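Student: Some structures are shown below for you to check.
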Structure P
Amino acid sequence: MNIKMVKNKNILNTDYLIIGNSAAGLSAAENIRKNDKNSPITVLTKEKYSNYSKPLTTYYLAGRLEPGNLYFKKSNFYEENNIDLKTNQNVVSIKSSDNLAITEQGNQYLYNKLLIASGGRPIIPEIRVIDKTGKTLSLDEAMSSVKGIFTLTTLDDAIMIRKYINEYSIKTASILGGGLIGLKAAEALLGLHLNINIVELSDKLLSASFDETASGILIEAIKKSGSSIYCGQTIEEIYTENNSINSFKLSNGRKIPSDLLILAVGVLPDTGYLKNSGIKTDAGIITDSRMKTSIDNIYAAGDIVKSHDVLSGSDKNMAIWPIAVKQGEVAGSNMSGIDTAYPGGFLMNSVEILGMPMISLGQSSIEYDDKNKDLKVYKSHDTDRKIYRKIVVRQNRAVGAILIGAIERAGIYWGLINNNVDVSEIGENIVKEDFGLIQLPADYRKHLVVGEGIEV
C-alpha cells in the first residue's frame, strides 16, 4: 500500500490507523498483522495504559485484581506485532477527505486505511445538583467539581472510586442504574462490605435481559446483604455539603443519605468527534457486513457501531466484549485484503452477585403473550438452591436463555442459539437438571464432536 508521505513534525504517517486500544481495535490490529507482515500499524488511545480488560475493572474496584493483572494482551504484544501504540492521544476530529485524524494534543495522523473503534461514553442524566446555599448545577457541570460522583466505564474511573472509598472511609454508596454496569458495580462494592443503594427506573433489575423471576432472585439476594433497592424510581436531585455529595432525592420524594454515587445508566456510541467527517451515523456508526463505513477506506467496530442482531433481524447497539472482538477481526481482515463478512451476533451478559452466578443469552426477557404467540417458554426454578433456568423457543429454535445458580451448561445453550438448532424434540427436557449433550439432536451432536476432531 502507498502512503502519501508528509514532512511535518506534527503529522505522523501510517498505513493502518486504529482509533481505540481495546477489544475491537486490538483484534483488528492482530488480524491485519497476520495478513500484512510489514505495513505500519498505529493504534491511538486517549488513555495512558497499554491495554486492559474493561469487564475486569470492577475486579480492581473490589480489590480482587491490581492493574497489572488486567491486561488481555501481553506486555510485548505491540513489539511482537510491530504495532506503534500512541497513548494519551484523544482524537477530536477526522478529515476524511485528507485521510487525517487530529488529536487534542495537536498531532495529526495521515492514514491509508482507518478503523474507528473508540467505544462508548457514559450517559450523564439530567439531574440538578444543589448545595446548602441553594446554588444549582447540572450533573454534567458537577462531575468535574463535586466530590463523590463517578461514572464506571474505565480503569481510571475504578481507580478514582477505590481511592475515594479508602481516603474518606466510605460506608454507604449508591448506584443509579440497575443494568449490567450497575450490577457489576454493586458486585464490587458489596465485596468491599459497603451498604448499597440501587436506584433503577424500571420495575426490575437487569430489565433488558431478566424476567420477573430472575430479577426477583437477584433483588432478594441483594436485600439479604442489608442493601436497599429502589425500583420504579430515579434520582431527581442530588444534595452536596462541603462540595461533596451527602444525599439525593428520589422521584417519589424520599431523601436517601449517600457518601458516594456511581452513575450507571448506560453508554452511548462516542460519535461526537465524527460530526464533520462525512461518516454516516444513526445512534452509532453505520457499517456494511464488512464493517466498512459510508467512506470507502474507513471501517468501524465495537461499541461505537450499530450491530446486526441475528435474532431480531434489526441493527442495534450491542456493547459487549465478544461482539467487539469478532467485529474487530472482520474489520482487520477486510482492511488487509481478506474478504470477510460479519455474521451478526446476539446479546450475552454475565454477572455474579454475592457468589451467585447469572447469565443471560439472546431474547431472554420475553414471555408468551398476545404479541408473542409463536413462543414456547420453558422454566425450571429450584427455590431452595436458588437455581433458575429459562429457555425461550420460537419456531422450534432457542432464541433466549437465563441461567442463575447453575451456569455450567451455558455453552450448550449458546451453541443451540448461535447455530439455529431445531430443539422441537427436546421439549421441556431443555431445562431439566440432567440436560446435556446426549439430549441434543443427533446431527448436531455429530457436528460438535467432529468439530473437536473426534471420529464418529
Structure Q
Amino acid sequence: MDETSLLELRQRFVGRGISTLHPIVISEGRNALLRTVDGRELIDFTSGIGVANLGHCNERLIAAAERQLRRLWHICFAVAAYEPYLVVARKLSELAPTGSENKAALFNSGAEAVENAVKVARLATRRQGVIAFENSFHGRTYLALTATGKYHPYKAGLEPFAPGVHHAPYPYCYRCPFGQSYPDCGLSCLDYLRRWVMRTVAPPSSVAAVLFEPIQGEGGFVVPPADYVRELRGFLRENDVLLIADEVQTAFGRTGRLFALENFGVTADLFALGKAIANGLPLSATVGRAELMDAVHPMGLGTTFGGNPVAAAVASEVLEVMTSGGVLERAVELGRIMERRLLEISERYEIVGDVRGMGAMRALELVRDRRSKEPATEETDRLVAEARSRGLLLLKGGLFGNVVRLHPPLTIERELLERGLDLLEQSLAEISKVRR
C-alpha cells in the first residue's frame, strides 16, 4: 500500500490518543537511515526516541534474535526460568552503579520499570511517600503518570492520581522557577526541596524514595548542575531516603557512559531502565541493591511477557557491544561534534535560546526573544516539518514544546551526522531571522 492509503488506515483504525509526530510511514531502517513506504530517505536523529542506540537493524543483534527465535520465544518466567533472562539479570546487576551487590527484574516498558522500582522502594522502607520532579516524564501507567510532572498532555482529565506522590522543582537553570542564575543561586531549588517540601508535605520519615531523571528526557534534555546531583544524593543518604534513577532514556551509552548518573560521580539505590536496553525490542528492567530487591515478597513482581527470551537475548548482545569498547567513546565524540555545531548555529540564529545536553543527547531550545525567553512553539513545529521535507527526522519536546531534541544512533557515520546538522541549519534558516 502507498503512504496515503496507510495514513488513511491510521486515521480510521488507530485511537486518537495514540499520537504520531510525523505524518509518514516508515518501511525500513538501516543504521541511521530510514526509508518511507514511498521510497523517501531520512536521516534519523530520533533513534525511535532514544531506543536504536546501536542503529536500526543491527546485523549482530539480528543474528542474536534469530538464534533465540529458533530455540524458544516464550514460556513466561513465572512458569520456568530460561537462560537469556538470567544472563541479562546478571549483566545488569554487575553493571548498575549502586555501590553494592545488585539484583534485577525484567519487564516490558519503561513505565513498568518505574512502577516496580517504586514498589520495591515502598516495601523495602515500609514508607509510602515518593517525591518526583516538575517537568518530568515517567510513563503513562497509573503510578508513573502520577509521578510525571507535566499535566498537559499526559495527565489532563485523568484524575484522581495515586496518593503519596509529591513534586519538587527540577534544576532547569535556563528557566529557573526562582528567577535566579546558576551558580549564584546557591541551588535554591534543592534548598526548597530540603527546607520546604520535606518539612511540610513529605518529611523524610514518610518518604520511601526520590524519583529522579539524571537528565530530563521528554522535558527537553534538561541537564542538572553536577553539584545539585551530588548534594541531592548526599542529603537523601543522610535522611535514609532511597534514590531511584529513572534512566529509561539516558542509559546504555547515550551520554557517553553506560549510565548517565556516572557522569555526576554518584550512585543510586534503584534504577529504572528500558528503551535502548534491547535496541528496539520491548524490554525494561528494575535493578537495585540486592537487599532492596529481596524485600519484595514472592509474586510481588512479575509480568507475562517481561524478559521475553528473544528480547533478553538481544539485550545480552547489546550489553556485550556496549561494554566491549568503542561505543561509549563514540558517543562522546558525537557529542563534541554536535555541541560545536549547535553552538555555531546559536551564534547565527537569534531563535536559539539555549544549547544543552550531554554526549549524543543534545537539544536546542527555541525562543522568540532571548531576553524574555518567550517559547517559539509554533516555530518549532515548522522547523520539525521543514527538516522532514529536507530529509531529516527530528523530535520536539520540553515544557512548552519548543525544544528540538537530537539523539541519533551512536553508530551514525560522521559524514551522515554532519549532513543532518547541515539540514538542521538549513531548516532553521527557513523559519528564523539570521543574525547580522
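Student: Looking at structures P, Q, which one was relative contact order in percent (Cα under 8 Å, 6 or more apart) calculated from, given that it came out as 22?
Tutor: Derived from Q, not from the others.
Student: A follow-up question, please. Given that Kirkwood radius over Cα pairs in Å, for residues 101-308 alone, derived from a single structure, equals 17.1, which label among P, Q identifies that structure?
Tutor: Label of the source structure: Q.
Student: Ok, one more. One of P, Q was used to compute helix-only ellipticity at 222 nm (-39500 (n - 2.57) for each DSSP H run of 4 or more, over all residues; to 500), and the result was -6500. Which label is that?
Tutor: Source structure: P.
Student: One of P, Q was used to compute FRET efficiency 1/(1 + (r/R0)^6) of positions 125 and 253 (r between Cβ atoms, R0 = 25 Å, to 0.05), and the result was 0.85. Which label is that?
Tutor: Details: P: 0.85; Q: 0.20.
Answer for the origin of the read-out: P.
Student: Moving on to the next point. semi-axes √(5λ) of the Cα gyration tensor in Å computed as 36, 34, 19: which structure among P, Q?
Tutor: P
Student: Computing Cα extents along the principal axes in Å, for residues 245-292 alone gives 29, 25, 12 for which of P, Q?
Tutor: Computing Cα extents along the principal axes in Å, for residues 245-292 alone on every structure in P, Q gives 29, 25, 12 only for Q.
Rule-based calculations on the coordinates, nothing more; no lab input. Bear in mind the structure is a predicted one, so any value in this text is a computation, not a measurement. Cβ atoms are built from the backbone, for glycine too; each structure is taken alone.
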